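Just so you know, all these numbers are worked out from the coordinates, no wet-lab data involved. Remember, predicted model here, so these are calculated numbers, not experimental data. Cβ atoms are built from the backbone, for glycine too; each structure is taken alone.
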Structure I
Amino acid sequence: MSLESNLVLAEPMAVVTLDTTGPDPRHDRIWSLAIMPIDQGQPGECLFWQFDPGMPIPATVGQRRVTPVLPLHGLPVFSEQATEIIKAFEGRRIVAHNARLSYIFLRRGLRESGLTLHSKVLCTLKMARFCWPSLPSHRLDSLHDVLAPDSRPDVGINEVRTVWQLLQRLADHLTVEDWQAALDQQRRIITPRLLSSQELDALPQRPGVYRFYAETGALLYVGKSVNIRSRVLSHCQADGDSRRQMQLTQQMQRIECTPTAGELGALLLEARQIKELMPLFNQRLRRMRGLISLQPNERGCVHFATRIEPQPERPLFGLFRSRTQATQRLRALARERYLCLKVLGLEKGRGPCFARQLQQCRGACVGEESLTAHAARLVDALEPLQLLAWTWPGSIAIREEDAEHGLVEWHVIRFWCHLGSTSDVDALPRLAQSSADFDLDIYHLLVGWLRRHPHTEIIPL
């Protein structure tokens, strides 16, 4: 090895290879683990274990191997060796090919044994892509033919030696400065395998919306933040407790960003793009069509409103996905407050309502309670569900500015509907005359925003 190689490999390391029953750390288990300690650039004696994972190993795993998988039933389980395993990592940087997944499996397995793993990590897969971008594949079995053509391309000790040989080649290829820069980057974050650290470093540190795309071009996820780069890095720093989070970061291959003038613009754009683009990993903020609200009249009869425009003189109560859901909620209120089903409009016919026969109605249907008193009790029962009234005569524009980056945006709103956002003040009259469907998520985020920011600049249009 060169002098520079000796310098960069002087740090105590633990080269790791492992095999699992599948790709999901929440359900799958490690059944094979090899650790090679490295001190002052010299490899020590390899440690190797096989475990009983307590579940079958898929047949496809055995088909990929030169040495047949030995029967594992009856071997020690991972937890029985956990103390010895974590000692092998003490004071060492973990080195692995696709280090993110290996680290997640190790950390979870040790956590289930009551132990906590905190180690710095180096991913030889990411560094190989950086050093040799023209290679058709950077999988370890593909690199094996270049690095160790005379040894058996098997798992365990032979495979961990291949990773060690790859690490030495990387150390020869990189200068001390480049090596340290790579370590600094991996100290902060374990980069998703299909992204480069340079792509993450280039993300803007400003408000906006980001989109994750898969290698196939499919849109995986839409998110927002007041600091795009910080939020994206937090996705990559998840430790694998969430299967969805792990799947997301392992699949993301490209990131696109749209800066906004502030948090409100990011919230509105995220909500709109999730509904329009339907990314695979977003569950919240999906579009809900045909919302219904309750609108009582002065006589206490309730109408099911489909035009959601709450005004001071026309209050609306609750938002429901269907007439059935709205009816169920109204019947529940009637039972709780002894309201009359006939006056509410939920029953027809002559005589007392069914609830009156059960002594669950105060008699508005037979004249024993005035309609005025019944209507007042109805409004009192509905009050917790009341939508915030729209108090402006028409459309408004909410101004938002990012002075640091010289961006100003106006968000045009009417009856809690987001009509659009623009940085062109001349476009405001056109947006003010446009229309949009009422959206429950937009309603909640606008009401919440204005309550948290009472001094927001609002311009009537």
Structure II
Amino acid sequence: MKFIRLLLSFLVIPFISTCIAQGTHTNSSNDLTHSVFGPPISPIWEFQLGYLKEDGQNISSFNFYRKDQRNKTLFFKIANNNLNNRNEFRVKEITGGALLFPINDDDRFQLDLGGTYDVAKDTSLAGKAFYSRITYRPQSNLWFRAGTEYFDGYTIGHSYRNTILNSNYLVGKYTLSTVSVIGLVGSGKIDNTLNTRYGFAGIVEGPFNTFALAGFINSTEEKENVRTLAVGRWAPFRPDGLPSAIFFWKHKDNYDFQLGGIFFGGNNLFVRPAAIGMSQGMFISSTALRENSELRQGQLMSITDDYRNSDITLFYVYLNQAIEMIPGSVNHVGFRAVQAFKIFNELQFSIFSKPVVGLFYNEETEPVFNSKKRKFVDEQTSFWSFQAGVTLNENFILNVIHTPSKSEWNVALSFLLLTPGTGRQ
């Protein structure tokens, strides 16, 4: 408890002092309203209709987002899910979120809000998830965030059993030259079980735009202790011909997660703010709820737009989680995926432009009951998927992903509303 009070003082005292300092400089001639994300640009709106079909089951959805210099500031999805969703139930779902800047549209004061409401098919069982966080950036080298998250629904391994989760956290970050220190304190509750967390992380920026992060979060329950590592290189705003890259590793006793990416080409958007923000976000997310992970990232599209962030993109994702299917018997659920995209930004023929091709290799692991052995065993399957897409008349984007071995088709048609002054994507 003494250590937690010390950590709170580390977070709160600089916050108070900088608030006072901010108040004493209100008459300064320097306008810091857009000092974080840069000057305003005209927003892009993307509206997407999606349809996924697999073995006679399907998901239909409508999604949209608004994007400006602050990234996605408004996003929404409504879906009719006849496949198993993240909680292994078929649901009708509505999800939405927003990034708000309520104080004079100032970059330094940010409020994030979002939530999901779904109803399991053939039942009246409803699931609810909510998150909010406040971010304050008093100076370019000082950053604070307070967040709260809530989930009330039905989770994996608890068939039609209600579970309530919540998480609250406070984070502070201070940067001195090329070194940043992040402090975190929080608490989480699963039903009536409380878990207190605190942790630190450090970010070091090296030569040639390289960086590394190492962090550790200690929990009341030792099995919930989390280690996070990240290394990478961001792209300069003026392309230098070298690729940018990132690799994350997050580990706790019954959980391993890895995420890697390499980005090539002149149209490389993995610049410093994206690289550092993604790294510290991965560390902080260990105190948040995974039920809200898509909301926090603003990723609700049926087929995402990640491939548009560079000319050539390679992704690697790995997850392995231990679960107890029956008392005393541990099994595993997870996946491994390798994805490659190539977008031809300069290619155009008639109304067709910017074609994209993608190739994916996937492995999935899940417990299956073996009647001969009378127990659950881990079963692994692997399959390939292929993506093809094209932009039509600068405003429509058609993407198709096909998985032959699963008879799966995923089709998405997007409409881009480019407001006056918006450049080509």
Structure III
Amino acid sequence: MTLRASPLDIKLGMEVYASTTPGVGGRIRSRFEDFIVEEILLDGSEATIRLKEEMRDFSKRGRYLICILIKKGIDTLSAIERVARRVNVSPEMIGAAGIKDAHAITAQHVSVGAVTPEKVKVDLGEIRLVPMRFSEEKITPRILLGNRFDITVRNIPHEYSETQEMILETSRELMRLGGVPNFFGHQRFGTVRPLSHIIGKLLLKEKFEKAAMIFLSELSIYESPRARSARIYLRESVDFNSALKRFPRSLFYERLMLMYLSKYPRDFLGAFRRLPINLRRLFIQAYQSYLFNRFLSERMKRGIPLNDVQKGDYALRIGDNGLPGRSFIIINEKDVGSVSSEIKSGKMALALPVIGFNQKLSGGIQGEIEREILEREDVQPQDFKMEKMPECGVGGKLRRALAPIMNFRFKTKPDDKAIVRFRFMLHKGSYATVVLREFMKPENPVSSGF
């Protein structure tokens, strides 16, 4: 863990690497086809981007119509909103198990209530909705197993044999560890404007005006000149009505807030309430994620293992499907040996807290790490009740410290040394970019496609 992470990674709490092998560099997402995500449910149902045209049996009825949502270059929430308008239902009537990458081609399951198969067959070019079957159960994160990834890295600056050896050595290191550190990845925070966690903390501390102005006017060199110009104008003038005329329509959520602030220029809490509740919760969850990343990084920096436990640590029991259940124990002195054996056999896993008003900190050395970080952040678990925005309060949970990498393989071509294709599967909640950062070790994650 001697290699230094990029400045952006450090800002997001990912301060270290688990592997010491140098990265191959390169770039992901040069094309949408370079980043493919396909969802797998607990019952084995797979969403694929290559759906076969075939007759499907809809004779067995149910409360929900299960569909495959295939999208290209658009985020899940926006895709659901567009589909909802086309099908003429509320977005709340469409259930999904997770948010998939925007700069990618993805396939996932969704459930739609109170519709017929004929009504939901949608093809909007970059968005397709294909009805599959009826079910009494809607699609929620509870029935998700994980995601399968097919990712191409381009512009690798090394010779074929050198690239091969670096990837093999990194994979050996991660195999010995038992996976990758289960950081929340770049998408959780945004890479063009990595501000979600900062806004989340300000909302938590009830600094609504500052949170709003950062959301609306903070600049990024990676945005379009028109977007930057609009944000500069708002920052300098604080004229919400005039700024609204300058903000491009692509900044949809910013415009929602500006419309409200044009009428009520001092009600910043009300302006945030104009945003969809899922987006507001994402801000708070991003700050939770940042704190978790800090907890995990500090443990690694102190040389405390991720594939073993100490007194005071949390350990989660792992189910037959490989997913952690809700059952956990707090390690005391006499448990260390037996739990270590259970971790080695895959029946338990070290876990760290994702802080919320209902989640207690770890004990022992890990607990000291967590308390030190929260003290520096001037935040307490009870702050996550969000008294002035209780609909966004979060109770917290435990999250395993290591993410297993399943079915890992890669392919390089001697005649095209600049390209590597990675394929692997991760359980729900884990990020492909966290795996890729170990192999690529990008100096600038944004220009590397993260």
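When distance in nm of label points 7 Å out along Cα→Cβ at positions 55 and 359 is calculated for each of structures I, II, III, structure I comes out greatest.
Looking just at distance in nm of label points 7 Å out along Cα→Cβ at positions 71 and 127, which of the labels I, II, III belongs to the structure with the highest value?
Values: I: 4.1; II: 2.4; III: 0.7.
Comparing I, II, III by distance in nm of label points 7 Å out along Cα→Cβ at positions 71 and 127, the maximum is at I.
Comparing structures I, II, III by distance in nm of label points 7 Å out along Cα→Cβ at positions 223 and 247, which one has the largest value? Answer by largest value of distance in nm of label points 7 Å out along Cα→Cβ at positions 223 and 247: II.
Can you spot which of I, II, III the value 6.4 was calculated from, given it is distance in nm of label points 7 Å out along Cα→Cβ at positions 79 and 303?
Numbers: I: 6.4; II: 1.6; III: 4.6.
Comparing all candidates, it corresponds to I.
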